[in-house]
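I've put the structures underneath this note.
Derivation of every value follows stated rules applied to the coordinates shown; laboratory data play no part. Given the structure is predicted, the values throughout are model-derived calculations rather than measurements. Cβ atoms are built from the backbone, for glycine too; each structure is taken alone.
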Structure P
Amino acid sequence: MTMTRRGFAATVCGAFATRAAATEPIRIGSRRELFLDRELIAEMRGADLRPAMPVDAGPVLKFDHPWEGRFCGYTTIVPDGGRYRAYYRGSPSAGQDGQPSEVTCCAESADGKIWTKPKLGLYDQDNVILAGQPPFSHNFSPFLDTRPGVPAAERFKAVAGIHKSGLVGFVSQDGIRWKRIRTEPILPSPKAFVFDSQNLAFWSETEGRYVLYFRSWKQSGQTRYRWVSRASSSDFADWKVEGEMDYGDAPPEHLYTNQTSPYFRAPHIYAGICARFLPGRQVLDEAQARAVGVDPGYYKDCSDAVLVTSRGGLRYTRTFLEAFLRPGVGVENWVSRSNYPALNLIQTGPSTMSFYVNRNYGQPTAYLRRYELRLDGLASAHAGYGGGELITKPLIFDGSRLELNYSTSAPGGVKVEIQDAGGGKLAESKELIGDEIAGTCAWQPGADMGLLAGKPVRFRFTLKDADLYSFRCTNI
């Protein structure tokens with residue numbers, strides 16, 4: 001018998017009157033949720049979380065100007081009015097951090113795929129935005145300030161500096177012409193903070209403040225690890241150090257750059273594709289080093305990229321300990337301080353996004369490479385041909401429609417059951433088959449998802465040979 005809407009409403013009211021939630025419900029409202037951690041997951045049977053396999057999209061930017069060179073690094077990708085700008089250190093020779101020869105360069109792109117170097121006319125070097133201000137070009141890292149009401153003259157902000165200078169704040173209206181917000185650093189240099197990496201800041205929409213992730217050191221056993229610490233500020237000028245990031249049960253490893261930033265389609269989730277550094281883990285011998293032309297001081301270590309996430313505060317989640325991006329074929333990829341990801345993911349197609357990686361560090365062929373991912377596709381909930389299921393913790397949502405980002409094989413599929421907080425079935429979807437970035441669930445006759453909004457429910461996702469990347473409850 002087909003249940004009427006009135007009958008469904010009566011069933012819902014009865015279920016919530018007789019069943020109590022075992023845990024405090026999590027309010028997700030209408031935000032998009034990704035399967036990057038287990039924060040919303042209560043149970044998985046026959047399913048697991050699986051990291052993405054980035055697709056190599058090839059080189060996009062050679063560091064071939066005389067003022068750029070083999071030691072270019074610490075790239076940041078910033079969107080601005082439908083275009084993108086890449087900022088990076090230009091440094092043709094090795095030397096002390098913050099040496100006078102370092103400059104801050106930029107490149108521009110309309111689509112994130114084809115990049116050009118503008119002739120800005122600020123300095124003798126065409127695409128340089130900052131020069132002659134050591135040590136700030138060593139690790140100048142800008143961001144577009146999304147804080148409501150930010151003055152036009154401060155649309156862009158940046159942090160830069162090393163131990164001897166402390167971290168200094170910069171502002172800009174156009175992202176090209178920059179000035180310091182004051183002479184003094186916004187974050188001085190206590191003993192534990194060295195800042196000798198890419199330190200970064202952004203406005204956190206969900207936390208309602210600026211947050212800053214910076215290089216520190218941590219002693220663990222007999223090893224001193226390159227670590228990440230955090231500070232926060234209400235005005236970008238005065239900062240409070242909150243402490244070291246906690247990696248949970250993950251083993252301590254050197255995270256050389258953290259690249260933490262709000263994921264642009266779900267800004268309450270911070271994602272970082274970090275450089276994992278393995279000092280002394282040598283792959284190349286002397287002959288191989290000479291063959292690729294790497295600087296003699298930069299081939300006796302190696303590095304790859306790993307994925308970390310956070311939902312704010314001092315906690316990092318490392319759901320996947322494996323490499324998110326391996327160095328790849330060719331000994332040139334196994335040199336010291338290569339494979340360092342740029343800061344920020346950007347959308348580069350209707351269903352795709354990209355991140356970028358500095359390659360061939362210390363070599364005359366140093367360049368920037370692009371990698372492509374599905375939108376929301378840093379990871380997925382996955383089940384094979386035998387099928388599996390994932391059940392969420394009790395959630396409270398807004399909206400009347402459930403949108404899924406999913407992919408199935410031809411015989412595979414995804415189904416959704418909405419349960420009350422105690423596990424009783426309230427509504428069941430029809431099977432979804434195909435590959436959609438924003439597929440909408442259709443419900444079996446009689447069900448009305450809108451009647452469940454504002455009430456604690458669980459979602460039970462049943463998967464067969466399928467991946468589920470994200471879900472969102474919405475009225476749109």
Structure Q
Amino acid sequence: MTSVYFIGICGTAMATLAAMLKRQGVRVRGSDAHAYPPMDRFLAAEGITPWLGYDADHLTDDIDVVVIGNAVSRGNPEVEAVLARRMRYVSLPEMVRERFLWNARPIVVAGTHGKTTTTSMTAWALVESGADPGFLVGGIPRNFGASYRLGAGDLFVIEGDEYDSAFFDKTAKFLKYLPFVAVVGNLEFDHADIYPDLAALRLAFRRFLALVPSNGRVLLGFDDAGARELQDAAHCPVETFGLDAGADWRAVDVEHGADRTRFDVLFRGAAAARVDLPLIGAFNVRNALAAVAAGAVVGVSPDASAAALRDFTGVRRRLELRGVGKGVAVYDDFAHHPSAVRETVAAVRAAMAGGRVWAVFEPRSATSCRRVFQAAYAEALAAADEVIVAPVFRSALPAEERLSVTQLVDDLVAAGTRARHLPTMDAIGDAIVSEAQAGDRIVLMSNGDFGGLRETLCRRLGAPPAPAEA
């Protein structure tokens with residue numbers, strides 16, 4: 001294979017895979033409808049210039065294989081040309097498997113929430129221990145400054161996405177990742193555009209765990225009922241992790257600070273390590289436990305993992321402090337599922353002394369834009385002092401399917417939480433800048449760019465924004 005073409009190359013995962021192949025000496029080309037930040041800058045830094053716009057003439061005879069992203073479908077002129085000319089084509093997860101996983105021992109980190117951070121923590125602990133793994137993650141770990149690594153060892157850490165693979169393959173990406181170690185931190189309903197119900201999603205996870213060989217290991221989040229109930233799907237030893245007394249890997253004596261969390265790790269009742277993590281939130285305690293447990297499976301001592309995690313500085317857009325201006329802290333978070341929203345608010349609340357927690361929420365993902373979690377969002381956001389709800393991003397959804405921001409605000413107000421819906425990003429920014437006080441923490445929650453609100457707030461508050469994230 002000397003030449004690979006990507007249809008939809010500017011997506012985060014597609015751009016990352018293109019860069020990985022180019023580093024291996026493969027000639028890489030591709031196209032997308034638009035080149036949008038930050039992946040336009042990422043591709044430029046990797047020496048890859050995409051075509052803007054789709055055109056069948058881009059597909060030359062020297063192309064060995066075409067990678068088709070899951071954001072494109074029939075009707076795309078390049079897809080139509082590939083099919084008509086019977087060119088070899090694959091999905092992204094198929095290409096990842098073929099090039100990076102068959103000769104590795106993959107550690108696949110899955111779950112509804114936390115998989116990006118857990119994958120990053122695990123990769124960092126392995127690198128710092130000298131294991132020299134490769135990794136591929138759906139975010140940018142700040143310690144690495146990149147979403148991938150080509151290692152010389154036989155370990156490969158990869159985020160296991162349950163979303164579908166391509167228009168021609170509607171099964172989950174993680175079913176292609178050949179797990180030797182499978183981590184599932186939690187399992188709740190999500191991706192309402194792909195899975196009709198929780199039972200269908202649960203079936204995908206059960207099939208994923210059924211792929212782990214008998215000499216591999218399954219690690220399950222014990223604090224989450226959905227993950228815990230997957231134990232009988234494994235055909236190998238199972239270990240659990242969490243804060244609950246029944247977990248094999250357990251965090252005890254947890255101390256929540258303003259910007260750090262400390263806890264002891266027990267393995268089946270015996271002291272294993274002391275973790276001093278420069279992140280906040282109970283969810284990050286569970287993420288770190290999973291990383292320690294995964295490292296132990298492949299020969300990294302818990303003490304070595306703990307030593308590495310002491311310097312783990314997080315993942316961009318995962319409760320990332322973007323700046324402090326006029327005493328007001330601005331955080332950027334990827335939270336969009338109700339459980340992630342609730343955990344994020346709780347983490348900020350536990351870490352602060354005084355001041356108010358502002359939860360600024362944009363319903364943007366396919367699930368959050370729908371009514372399926374109408375009541376759950378009210379419950380999740382109620383713990384904040386101030387709630388601002390942005391417009392539903394997918395406004396074309398039928399009204400009977402679309403999340404009602406009016407009802408959400410009404411439910412929050414009825415619960416005693418100060419909440420409002422503001423119709424534009426400018427209005428949201430104006431409200432925060434004029435009303436926020438020193439000591440307040442503003443948490444912007446969206447799985448998209450939030451209309452540039454992060455950068456706007458930092459500028460207006462006099463806090464220079466951090467480097468752009470993926």
Structure R
Amino acid sequence: MKKRALSILMAGTLCAMSLSACGSGSGSNQTTAAGTTAAGATEAQTTAAAETTAAQAEASVLPDTLANPNLLIVWNTTEESWNQTLADNPKAFDLVWSTKKAFEEKYGGTVTVEGVGWGDQASTVIAKVNAGEPCDLAEAHDQNFPVYGAKNIVQDISQYIDLNDDFWYDSVTSAFTYGGVPYAAGSAATPVVIAYNKTLFEQNGVKTPMEYFQEGNWTWDTFREVAMQLTADTDGDGNNDVYGFGWWDSFYVQMLATNGTTHLNYGADGSITGNYQTQAAQETFTFLQNGYITDKFIMIPDGDNFINAFKSGNLAMTCEYGFAAITAYACDYEIGWAPLPQGPSGQKYDCGGSLTGFAIPITSTNPEGAAAFIRMAYELKHENDEGALIETYGQDQVDLMNTMAEHIKFAPIGIEKYWDANWTVYSGMVEGTPVSTFTQNANEQIAEGAAITLGQ
């Protein structure tokens with residue numbers, strides 16, 4: 001896990017519903033190849049180690065100059081759209097457009113940004129690479145992976161970035177590693193959290209999710225307990241009209257994360273398989289199916305009906321990305337937040353969320369400059385966000401959100417048949433199909449889709 005607390009993305013319109021894992025920090029008293037500890041190393045060994053550490057530290061900071069300061073970046077926001085955003089909010093920040101200005105001021109040269117809109121990024125980058133055209137930087141997100149790695153669109157980013165530097169999020173690196181090769185890096189992420197109607201909890205004398213979390217007892221069991229207490233049939237027609245929880249039909253992805261797993265698995269050998277029949281997944285689907293159709297404390301999704309239910313006070317808990325719920329809902333009651341509840345096979349802080357990063361295409365003519373741009377972009381992002389977040393929410397809440405961001409479990413979904421498998425899982429849960437049946441069917445759809453995606 002990264003030791004340094006970094007700021008999280010505050011985007012309100014995030015569409016990644018997926019998962020990933022983080023690595024571990026290194027100890028301070030490691031054993032050498034000769035079997036001695038660092039404390040008993042020779043002077044030469046100590047000097048060599050210090051030089052290596054210094055070299056790594058030097059490699060992790062921005063260079064003073066660049067031999068080539070020119071870049072071409074494909075990005076998800078057009079210049080026209082960005083200019084309009086700036087007109088509306090002069091303090092707005094964009095990971096590429098804001099960095100373009102700072103990068104050109106520091107290094108000279110020209111950063112050409114080809115803004116094509118979020119949905120057209122992948123096709124634009126792939127077309128450029130296949131045509132042999134220069135492209136120095138591309139966004140990595142849930143729907144263009146594993147294709148970028150599997151189809152040789154982008155290159156091993158560890159050639160240009162020291163991924164052992166604590167600046168970079170292991171969760172992002174892991175998410176965009178395919179076939180054992182890391183293809184993207186990033187230093188920001190947004191965890192999915194529980195947002196709850198704090199006023200409703202207090203009026204009913206029910207302990208809040210954050211109170212449970214702070215006492216170390218925020219689990220699936222206590223989640224169910226409070227949700228059941230706040231679920232009701234207020235008009236006596238035999239159907240609940242107030243629910244303990246409700247969100248999109250993909251809520252199962254977030255719950256898989258809290259139980260220590262992801263819905264898809266990307267093997268070091270380049271294999272792609274569904275995780276739907278693992279023990280952790282079976283626990284997750286059984287719990288959710290009970291919540292939907294037996295205890296009925298989870299609202300059956302119908303598009304975004306949960307939004308109006310939450311705003312009107314007929315929904316006790318929902319989910320949101322980061323702090324967004326606090327600003328997204330204009331309500332007459334107080335909104336609180338807490339981490340997602342821990343599953344029986346999960347670890348503290350395990351959660352789902354949104355991850356993106358930057359990848360360097362194989363046709364880049366300036367990968368070193370691209371690596372410097374990535375670093376600068378996230379440094380500026382941290383600088384822009386951290387002060388405002390702490391001022392608004394307080395150091396403790398920002399630290400907790402940052403800790404969760406480093407524990408996001410994320411699996412890209414850019415394969416054929418994924419959405420078919422998603423529907424198989426969701427409909428199976430709400431229709432009462434045996435868990436073993438719909439999970440086997442979903443695994444088969446993922447296997448078929450993976451074969452199509454990989455051209456097998």
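Each of P, Q, R could give helix-only ellipticity at 222 nm (-39500 (n - 2.57) for each DSSP H run of 4 or more, over all residues; to 500), but the derived value -1500 comes from P.
Quick check: 30, 17, 13 is what I get for Cα extents along the principal axes in Å, for residues 280-319 alone, calculated from one of P, Q, R. Which structure matches? The value was obtained from structure Q. With semi-axes √(5λ) of the Cα gyration tensor in Å derived from the coordinates and found to be 38, 25, 25, which of P, Q, R does the value describe? Considering all the candidates, the number was obtained from R. Taking relative contact order in percent (Cα under 8 Å, 6 or more apart) as the criterion, the top structure among P, Q, R is R, with the largest value.
Structures P, Q, R were shown, and mean count of other Cβ atoms within 10 Å over residues 352-359 at 28.0 was computed from R.
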